[in-house]
Structure 1
């Protein structure tokens, strides 16, 4: 047990470094992955998720887009609308991310959350077109947290929108892209600094 305890901090440090590299590659103006992880964990607590499930969700949140980092495509940071072939190529990143998580020794739960973080509630997401409760709750939480954080931060191809606008977007797409129950709980969260928008901060 002492050996495991000694290794664990180094393992978490590696994940944190991957998250920072991922944020830099995607061109976020502020730490994106850590912000997602904080919101996702707050949601997980509200759903009374077990500690080991919360741990897997946090790790998946931190490196959910590792597939994009590994693919290293110039178009990912391009300030323009993606071409059709680029969108198709981009949709490979959750599966590549799943494979990369496995290579780095992350557990199967983390691997699958990375694979499924672009699945939609109505079954039109990717890569597996899962719908409703076929999508694990943690993946549905990650989808909401990721979207809110992406909408409210600066990226090479988009300016941040306000927190109220982002919440309105989540509400409008609840039942389509997002689990309505997760959106409802998200809208009830208060007091987290991660819930602000950088549009409002700037």
Structure 2
């Protein structure tokens, strides 16, 4: 009888070890089709602004920040959600931009532990001394502030970024390991 229980326990362990875990966003595993994931995000309070070429755009509140833009993305040629990007509201002053970055880094560190990678520097001949110069450094790609948090289910990349028309903002990128790896494996199988 003891051998039977041991065998059943071993089989259950094998079964559960094959269950694939996914990185979560707002408590929802990053998995499924684009339309099903957008439906789940709408249930969480986000407003959908449509989708095109495997990317859906949503707006809503995230991590105590109002009016964030959320991009839910699938991998090319496969309707399987694998990445989610969050663009926090634009900031026109360094103290607020850096404040957003620092606050989010602190929260991510509490949740996921210390970053596995972290670069926080201004590049160039001299370190900018004023807030205006720091913002100009962001806009001209001479500011590298990025932290990566790696988990067994994927990674979260936090960075200070810029867009068109000199807009500066903090960006988060969630990359699900299981779905990202499956797409890579499909490509490798083709080779």
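No lab work stands behind these numbers, since they all come straight from the coordinates. Quantities reported herein were computed from a predicted structural model and do not represent experimental measurements. Cβ atoms are built from the backbone, for glycine too; each structure is taken alone.
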task = For structures 1, 2, calculate distance in nm of label points 7 Å out along Cα→Cβ at positions 126 and 174 and state which one comes out highest.
result = 2
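Among the shown structures 1, 2, from which was the value 1.00 of FRET efficiency 1/(1 + (r/R0)^6) of positions 38 and 86 (r between Cβ atoms, R0 = 30 Å, to 0.05) calculated?
Label of the source structure: 2.
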Percent of Cα pairs over 19 Å apart, for residues 54-109 alone - structure with the largest value, from 1, 2 = 2
key: Among 1, 2, structure where Cα extents along the principal axes in Å as derived comes to 75, 40, 36   = 2
request  = Identify which of structures 1, 2 gives the largest calculated value of FRET efficiency 1/(1 + (r/R0)^6) of positions 46 and 134 (r between Cβ atoms, R0 = 30 Å, to 0.05).
outcome  = 1
Identity of the structure behind -11500 (criterion: helix-only ellipticity at 222 nm (-39500 (n - 2.57) for each DSSP H run of 4 or more, over all residues; to 500), calculated), options 1, 2 = 2
